[in-house]
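Structures are listed in the sections that come next.
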Structure 1
Amino acid sequence: MSDIPAAKPQPEPRSAYKAWRSITTRWADNDVYGHVNNVVYYGWFDTAVNAHLIERGALDIHGGGVIGLVVETQCNYFAPLAFPEQVEAGIRVARLGSSSVRYEVGLFAAGAPTTAARGHFVHVYVDRATRRPVPLPDTLRRVLQELQ
């Protein structure tokens, strides 16, 4: 193990992301401390990415033969978000494998220049019935390449 500390995660600018989704905070998103609870951020990650894929025709959540399963997730927090703020989620693809993808998501207060939080999750795409990894379908791969 190295004695060199890992670089401290830093907020990122809007220019680091390729696609965008607006998210409306809800009254129930805030916790007793007056800001959005940390678990809500993970739901926003899923919402931003999956809505983009559905809108681009790359993901059929009801009838498609291929689905994405989350195998890893992580988030760093830099500034609080709270109801009734609007949140803007920026997405990009950091790594594209044969059956997996690492999505990175930045969450911004509306109009803010840098991320209030940023994180990632990894999907492994599997056959809906067998749950075994499968190659990314061509349409999905094309949409993901646009996010790199």
Structure 2
Amino acid sequence: MDLSEFATQIFASQPFSQFIEARLAEVTSESATIEIELKPHHLQQHGFAHGGVISYLADNAITFAGGLALQGNALTSEFKINYLKPAQGQKLRCHARAVSHGRKQAVCVAEVFAINDSNDTDDGTEVLCAIAQGTVVKSE
């Protein structure tokens, strides 16, 4: 089984990821990109993506990137996020990568972008709305 198939299988087994309607868009040996098409139930009262949705994306992408770098099952041991701008658009995309890893621990960073591509006048420009950092540990 190649890396992409393995990652897709793991992602498909995550009930919360399925519930929130997230999609694993891309993986490498040390990175992961997860996307969510924003729907009304992902928004807060002002029409922006809810902070919990943004946090989920960052946390799960960080854990995926760390697990891929560690080549095994992984768990987040700590996580920090900075919300930079309100997230509005049709989609959220989070790209995370391992910046350092050993045999049992990886430190990862993530960027969450809001993307507006609903009509011909919007060009799919990504707006950075949050950055995060986390530590991922290999679980046995």
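Every read-out reported here was derived from the displayed coordinates using simple, explicitly stated rules and does not represent laboratory data. Keep in mind that what you see is a predicted model, and the values were worked out from it rather than measured. Cβ atoms are built from the backbone, for glycine too; each structure is taken alone.
Descriptive notes on the structure:
- Largest in distance in nm of label points 7 Å out along Cα→Cβ at positions 12 and 132 among the labelled structures 1, 2 is structure 1.
- In this comparison of 1, 2, the computed figure 2.0 for distance in nm of label points 7 Å out along Cα→Cβ at positions 28 and 100 is attributed to 2.
- Between structures 1, 2, the greatest calculated value of relative contact order in percent (Cα under 8 Å, 6 or more apart) is seen in 1.
- log10 I(q)/I(0) by the Debye sum over Cα atoms at q = 0.13, 0.14, 0.20 Å⁻¹, for residues 52-107 alone derived as -0.49, -0.56, -0.98 - corresponding label from 1, 2: 1
- Taking percent of Cα pairs over 21 Å apart as the criterion, the largest value within structures 1, 2 is that of 1.
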